[in-house]
Every structure is written in C-alpha cells, then in structure tokens.
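J.: Some structures to go through are shown next.
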Structure 1
Amino acid sequence: MLAARSDEKVLGYLGSALSLELSAVQQYSTQARLVAAWGLNEAAASLDREAEEELRHANRIIDRMLELGVTPNASQLRPVKLAAYLTALLQINQQLESDIVQLYHSAAQYCASVGDHDNRVFFEELLKEEQQHHAKLENWVNRLQQVKQPHIGNGR
C-alpha cells in the first residue's frame with residue numbers, strides 16, 4: 001500500500017464513515033427481510049433500495065481510502081436494531097442516519113479548517129445525500145403516523 005497522503009484525523013473520519021455505512025447496509029438489509037416476512041413488500045423493497053444506496057456510499061469511501069493510500073477497514077459495525085412495527089424500525093433508522101449526517105458534517109468542517117478541499121468536497125457530497133435519506137425517512141414516518149394501522153408490522 002502507498003503511504004497515506006492525508007492526515008490521521010481525515011483517515012479516522014473515513015474509517016468511521018465506512019463502519020457506519022456498512023452498519024446501515026446490514027441494518028436495512030435485515031429490516032427488509034423482516035418486513036417482507038410481515039407481508040410489507042413495498043416497505044421491504046424500499047429498505048432494500050436504502051441498503052443498496054448505503055453500499056454505494058461504502059464503496060465510494062473504500063475508493064477514497066485506496067486513493068489516499070490506506071487499507072479500508074470498517075473497525076466496528078453497529079448491531080442491527082429491530083422493532084415490532086414499521087414506524088419503530090424507521091425511527092431507529094432515523095437515528096442511524098442522524099449519526100451519519102453528524103459525522104459527515106464534522107468531517108467536512110474539519111477538512112475546511114485544515115484547507116483539505118478535496119476531502120471537504122467528498123464529505124459534503126455524502127452529507128447532502130445522507131441528509132436526503134434522513135428527510136425521506138422522516139416523511140415516511142410522518143405518513144405512517146397519520147394512518148392508524150395494526151401494531152404488528154404495519155404502523156404506529
């Protein structure tokens with residue numbers, strides 16, 4: 001591997017980002033299987049699409065790390081969190097997305113403060129996409145909360 005061409009803090013942000021993105025892939029994929037078992041096929045398909053998007057983010061981070069000359073390593077995946085109904089699953093996902101948004105915001109700010117333009121732009125692009133994911137989840141939760149549905153697997 002080539003010598004790293006970035007400071008240790010940027011590399012730390014990238015490692016944390018990879019861990020969070022792969023945690024999201026694992027969580028959304030598992031939740032998709034669960035809601036499919038509940039018979040919520042549209043929700044399962046939506047969660048599968050989210051997992052695929054998070055995997056694309058993870059691959060972008062891996063590419064970035066390789067460009068910087070470091071070996072990608074997701075050091076700590078978060079455990080999957082499940083719930084008894086869809087709204088609760090989505091609220092769990094909102095928290096994960098909030099954590100990812102905060103990480104990218106901090107990383108972009110740090111890169112700006114040290115004059116690392118390329119990595120700032122990289123983190124800002126991911127930040128924008130994750131903010132959109134968070135908003136999408138929030139809208140989905142709000143729609144479900146407006147419709148009274150049975151407790152197991154569907155509503156609230």
Structure 2
Amino acid sequence: MKMKVEPVSHKKDEKHVTWSNHYSIGIKIIDDQHKGLLDFVNDLFNHSSGNEEEERAYFKDVIQVVVSYIKTHFATEEKFMLATKYQGYADHKKAHDAFILNVVQSVKDFEAGKRLVLEKFAYFLKNWVLSHVAGMDILYAHYFKKIATRKTDGKLSVTSADIK
C-alpha cells in the first residue's frame with residue numbers, strides 16, 4: 001500500500017478536518033475514537049513546519065502513542081464485528097492490518113534516518129481515515145443498525161438475541 005499524497009496546500013483550513021455527523025458510525029466509543037484519530041491528523045498538520053529537525057522531534061515523541069491508539073481502535077471495531085458475526089470482518093481486518101503495516105514501515109524508515117515529510121504523512125493518515133470510515137466502517141454501521149433491537153428508551157442496542 002503506497003501513501004497517497006494530496007498536493008500541498010498552504011491554506012490551513014484545507015488540511016484540517018472538523019468532525020461532523022457525516023463521519024458518525026453511530027457507536028459512541030468508535031465515533032469518539034475516530035474523533036481522536038482526526039485530532040491527531042490535525043495535530044500533525046499543526047506541527048508541519050517544514051523544519052526537518054522540529055518535525056522529526058515531534059514525530060519521535062508521538063508516533064508510538066499514535067500506533068498504540070490505532071491498534072486499540074482497530075481492536076475495538078474488530079471486537080464488535082466478531083461479536084455480531086459481521087460477514088465483512090475478514091476484509092475489514094485485512095484493511096486494518098495493511099494500514100498498520102504501512103504505518104509501521106513509515107516508522108521503520110524514520111528510525112533508519114529516512115527523511116520524513118510530516119505534512120505528507122498527515123495527508124496519508126487523513127485520506128486513509130476518511131476513506132476507510134466512509135467506505136468500510138459505514139458497512140458495519142449499516143449492519144449493526146439492521147440487526148439491532150430498539151429499546152424502550154428509543155435507542156438501538158445489539159444484544160445476543162439480535163445475533164443469529
């Protein structure tokens with residue numbers, strides 16, 4: 001998987017992502033984690049100064065936390081998919097694994113001394129997160145809504161009785 005890089009923009013607002021309900025999956029813990037990923041993307045853009053030394057120091061300080069956060073997020077999604085017997089689980093897991101390998105390779109390249117352009121890495125993460133949420137995560141969200149039971153308070157909930 002190659003990093004897709006958008007043309008460099010000099011307008012701050014074109015880079016940053018503001019959360020909207022358009023990105024919502026409808027599962028609070030997952031939506032909150034997606035918000036956290038987008039906050040990280042925005043933070044990467046905020047630290048994209050063009051100064052290689054500053055960018056390397058920032059990346060070194062945060063990347064392990066980010067990788068851990070991403071792995072936790074993927075584990076959360078996968079737990080829901082397995083618990084509900086979501087048929088798209090295998091493809092979704094492959095997409096997660098490929099993404100992790102790509103990020104880990106970027107970290108290894110960085111640790112080996114290769115030049116890191118923080119803005120390119122930020123665009124890669126932004127594009128991947130937004131396209132993944134819109135393209136793959138929305139599929140399990142539709143599935144969850146389809147199998148969920150509406151409770152007396154009006155909220156949807158997936159229980160063992162809903163899983164066939």
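J.: So if we calculate distance in nm of label points 7 Å out along Cα→Cβ at positions 57 and 89 for every structure here (1, 2), which label has the highest result?
T.: Once distance in nm of label points 7 Å out along Cα→Cβ at positions 57 and 89 is worked out for each structure, 2 has the highest.
J.: Work out the source of 47, 21, 16 here, i.e. which of 1, 2 gives that when Cα extents along the principal axes in Å, for residues 49-136 alone is computed.
T.: Derived from the structure labelled 2.
J.: 1, 2: which one has relative contact order in percent (Cα under 8 Å, 6 or more apart), as calculated, at 27?
T.: Structure 1 accounts for this read-out.
J.: Going by mean count of other Cβ atoms within 10 Å over residues 41-48, which of structures 1, 2 comes out largest?
T.: 2
J.: Here is a further query. If helix-only ellipticity at 222 nm (-39500 (n - 2.57) for each DSSP H run of 4 or more, over all residues; to 500) computes to -21000, which of 1, 2 did it come from?
T.: 2
J.: Right, something else. Ranked by volume of the Cα convex hull per residue in Å³, which of 1, 2 sits at the highest value?
T.: Numbers: 1: 90; 2: 114.
Biggest value here belongs to 2.
J.: Here's another thing I want to ask about it. Using FRET efficiency 1/(1 + (r/R0)^6) of positions 17 and 81 (r between Cβ atoms, R0 = 30 Å, to 0.05), single out the structure from 1, 2 with the greatest value.
T.: 1
J.: Also, quick follow-up: With mean count of other Cβ atoms within 10 Å over residues 105-112 as the yardstick, tell me which of 1, 2 scores highest.
T.: Largest one: structure 1.
Taken together, the values in this text are just the output of simple stated rules run on the coordinates, not laboratory data. Keep in mind it's a predicted model, so treat the numbers as computed, not measured. Cβ atoms are built from the backbone, for glycine too; each structure is taken alone.
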